[in-house]
Structure formats: structure tokens, C-alpha cells
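Derivation of every value follows stated rules applied to the coordinates shown; laboratory data play no part. What you are looking at is a predicted structure, and each value in this text was computed from that prediction instead of being measured. Cβ atoms are built from the backbone, for glycine too; each structure is taken alone.
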Structure I
């Protein structure tokens, strides 16, 4: 189900986001891509943190 929401941003932010949008791409599609990219980056950072700080047990 689609819901239309308004997200207030400054003009500068709107310009920056608009520059990232490809021709024919909607703001919704762009924001979905940005969310997925951020989630992947967060996962990688968490994995790196675990690898650096945690003790691992060798499995046989």
C-alpha cells in the first residue's frame, strides 16, 4: 500500500538529493536505493566490529 508523506528538507538538501536522481527515477526509488546502501554499510561495519573485538571458536 502506498502512502504519500511529506518530508520537510532544506532547499540545499533537496538540491543535493535531486542531483543524485537519475533521469526517469522517482524520489521514492532513489530513497529506497539509499536505504539499502546504508543498511549494507551498517552490516559491514557491524561485521568488522565483531571480527575485531570478539573471540571466535574454531568449528570442526
Structure II
């Protein structure tokens, strides 16, 4: 299953400086460690993880 692939590679998740800025803006985050924030959300039990094409998506109720 795709979810297990992502979870088994959670330590490889990364982004660029521009990606950090986009994530912070789009999610209205006030944190300096956006990657760690996202990893923690992905690891939550109620996170819905799926892949479309080359992109991974994670949905979680806030």
C-alpha cells in the first residue's frame, strides 16, 4: 500500500526554502520547522494519505 511506502521513508521528507515559504503561507503556520510539523501531521493516526501521480497528499482534520 502507498501509505506504508511514505511512512517507511518519513525521514527523507524535505523541501526547498521556497517550498517552506509556500507551506507556511498556505497553511498559515507560525513555525520555523515546517518539515517537522508536516512529518508529525503525517504520522497522526487519522491522517488520510494517498498518492496521485508523483505527488503525495495527506489530509487531516484540524
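A value of 1.23 was derived for Rg/Rh (Cα atoms, Kirkwood Rh); which structure in I, II was it taken from? Matching structure: I. Each of I, II could give mean count of other Cβ atoms within 10 Å over residues 36-43, but the derived value 10.0 comes from I.
With distance in nm of label points 7 Å out along Cα→Cβ at positions 4 and 20 derived from the coordinates and found to be 2.4, which of I, II does the value describe?
Working: I: 2.4; II: 3.4.
Here the read-out was taken from I.
Suppose helix-only ellipticity at 222 nm (-39500 (n - 2.57) for each DSSP H run of 4 or more, over all residues; to 500) works out to -21000; of I, II, which structure was it derived from? Each step should come with its number before you reach the end.
On the way: I: -21000; II: -13000.
The value was obtained from structure I.
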